[in-house]
Structure I
Amino acid sequence: MISTMDRRCAGGIELAYMGVHEIFQMAIAAEEMDRLSGLQCSIFDAPGKWGRIFSRVAYLPSAFPLGSAALPPEKVHELPLPLLARQLMQKVFKRRRIDPLPYLCAFERKAAQRLRESNSRIAVAAETCALHYFRAAKERGMSCVLDSHGIPAPFMDVILRQAADSMGLPAPSPCDSAAMMEHKERERELADVILFCSELQKIHWVDLGAPAEKCQAIPLWVDTDFWKPLPRNRAKDQPLQIAAVGCGSLAKGLPYLLGAVAEMTGVVSLSLVGKVDAGMEPLVRRCRVQPLLLPYMSRPQLRDFLNSQDVLVMPSLGDSFGLVAMEAMACGLPVIVTTHCGLPVPDPAWRVPALDSRSIAERLTWYSEDRERVEKDGLVASTFAAGFSPQRYRDQIKEVYGTLLEKSPQVIQL
């Protein structure tokens, strides 16, 4: 049964997602409007929550995402079993690709049970985890907001085949199963508003048939209280320090980055943070500029690392936003991103064609030939990133909520 507090929030906003992404900031936006009925998530680090227990035995940043302290714990409802079951299967079958759909469906079905007893008027959920939740919302006459955070799989499949063919690599597996693609399509059909995190992502989905009148792009944020420049001493007579984070795959454009630095021996030093796919390891070994391979880093470790670098490169073949590049800019690093990356940049020159090693190399050479450009663009980067605050994001989300609340009728009383 719904609580007394839930009844007071009649006409409010319910949210649910098994992961993190934007859902916590969207919940805080609802709370700032005094409209938050409840957020359903996997785990949450607060007194009396499973997340508090799990966080004592493991580092779980997803249990306390940015701004989570602003959420009243009594409005956060944990559904940990689907996530734990999926993680257990991944550990048991390390070499097998685990289909996430059954676990996502288990979460959204459980979340839908609470929604069927809610008096709220808006239901918010994220892509891959919204279908059964939205069906329950429609039974109650609610408006549905879908947070779509991914680049379309059909687009990525084409690009990956093109890249693999050009490099003589094995044909990659499809990004999504047929069942997952169908699941996402049904979610988009039920949504009254589909939120994208960049104009580029929105364009791709509209081109594939998503109704333009439903679609809205709201850029993501960066926490500049945490991601910020730290004192550093750059040695101008040393090679240009290049960072790439989480780009150890074909989809993230690693072959094109390796191709860019291959002819820059003694000019650049490349560090790769995160796992490198097995299929990419031969390319790494053959590269004339051997990259420094670094493991996954915690947020504090990554901030310190970025502050030791000169430039961050994101050679992605498809990214809806590219959050790590925004974090790098907040730390005072110029970035090089591709035309397939939705991240906003302060100057078009910071964006290079995708699938093009030469353009990356030219941009790196431009920085290596004059280190003052690194410092100058670093200041531009940090100033630019400061304009994408969490509050800015939440204010735009509140505009979406406000419009729907004006339009939507009261929920159906069952």
Structure II
Amino acid sequence: MVIDQTTYNDLAIFQSDESFSVFHRINFTQTVEGREWLFRYLNNPFKELKQIKETQEIISLMASNEEHWPVQISNGTLMVIDKFFDSNIDGMPDSANMLNAFTYRVFHAPDFALVRYSLTHFADFFQGMNKWIESIKNKPMPSLMSSLMARVKDLLNKPVIQKLINRDSKQPFTWSETIYFGNYIKEQFRSPTNELVGIFGRLDAWHSMAIAQKELKLTLPEFIETDQPLLEAKDLFHVLLPTPVPYDVALHKESNFIFLTGANMAGKSTFIKAVGDAVFLAHVGMGVPASHMKLSLFDGLLSNINVVDNIIKGESYFFNEVQRIKNTILKINDGRKWLVLIDELFKGTNVQDAMKCSLTVIKGLIKIKNSLFILSTHLYEIGEELKQHPNISFRYFETAVEEEQLSFSYQLKEGISNDRLGYLILKREKVVSLLEQL
């Protein structure tokens, strides 16, 4: 699925402040390698349904086999392994007899201590990987997982490594064992170990996705193989909110455009981002924040939410809004299926100009039948003119006012909102009284 950097930023997939990012929310990895693989997965949403379904199966397998996950493989374990290979350790004798072991222990004491300490972590790693492949060897699995597990089994199927796996982990390494295992791993098993670490990184990332689904109550979506765009979700919520209010949403060929209105803070932007994040997560093979969701495979996801001006280039906010819309039209006018999310179109110009520009853009976009659109606006007045188009549905978030106090239900309702609450908020926050006292 095509998704550009602006959309990544708008949907908060990655953020410099990680506590406000989708990546941080679903990151339950144990290792740096796992974190890097998770980052890679989220940077490459799938284009083919086969890849999505395969990942869904892998995540389900991870979830069902959680009790066998090798928790002993920590980030510290992999750091020790990496440091061992990078250390300038004096060469160990080829023969691990007692005399050679004693001599190395006496004359190379620091290196001997490092090797002996590192071997406990190598043992944890190899035993953990072996435990995992043994726990799933009789379970059905997709081809990608099957090939990875076969490779792990092949790499571990070396006599010396099998001895290390099967030895009593509670017993300290003897001097001879230290030379025997240490020399083999250092001289002959560096490349296989690095390959195993890479495979574990992938497993760690998938395991993180499985944990996220359980912890965040995500459900695997149902993909419908159709040439027409489709998105239906029940109890959809924003994955970053601690206590979200769920929505129901439906978009399809006959009703492919949502015209969304409501006051500031009523929930429009949150709803738009919730839809975008859910579709994005679905296309990386993950569960989505909804009790049920079915959708078509989308070719791309585009947003127009947090447009900024560019002082260096001398470009105004409005100019960049126009450029973003222009680029959006050029991209989606290709017959493929796109989901387009637009929040408060043309905020950078006066109301009358914004109304004219918005009507022009909306009337043009609704001609594109192979894409789905959600557009929010304060310009409720243009809604009446758009009602003649049967493929536009009108939704709004209501706001209640009692004794100048605002109350938001965050419930998505049918219709158009004409709430104008800017002055009320200004007054409630004592700005009006402060100005009067000047």
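Ranked by Rg/Rh (Cα atoms, Kirkwood Rh), for residues 131-338 alone, which of I, II sits at the highest value?
On the way: I: 1.03; II: 1.15.
When Rg/Rh (Cα atoms, Kirkwood Rh), for residues 131-338 alone is computed for each of I, II, structure II gives the biggest number.
Of structures I, II, the largest value of distance in nm of label points 7 Å out along Cα→Cβ at positions 227 and 387 belongs to II. Upon calculation of helix-only ellipticity at 222 nm (-39500 (n - 2.57) for each DSSP H run of 4 or more, over all residues; to 500) from the atomic coordinates, which of the structures I, II produces -12500? Answer for the origin of the read-out: I.
Check the numbers for FRET efficiency 1/(1 + (r/R0)^6) of positions 67 and 275 (r between Cβ atoms, R0 = 30 Å, to 0.05) across I, II and tell me which is largest. Don't jump to the answer; show the numbers that get you there.
Details: I: 0.60; II: 0.30.
Going through I, II one by one, FRET efficiency 1/(1 + (r/R0)^6) of positions 67 and 275 (r between Cβ atoms, R0 = 30 Å, to 0.05) is largest in I.
Using the calculated result 1.29 for Cα Rg over 2.2 N^0.38 Å, pick out the matching structure from I, II. The correct label is II. When relative contact order in percent (Cα under 8 Å, 6 or more apart) is calculated for each of the structures I, II, the largest result comes from II.
Here, each number is a calculation from the coordinates, and none is a lab measurement. Quantities reported herein were computed from a predicted structural model and do not represent experimental measurements. Cβ atoms are built from the backbone, for glycine too; each structure is taken alone.
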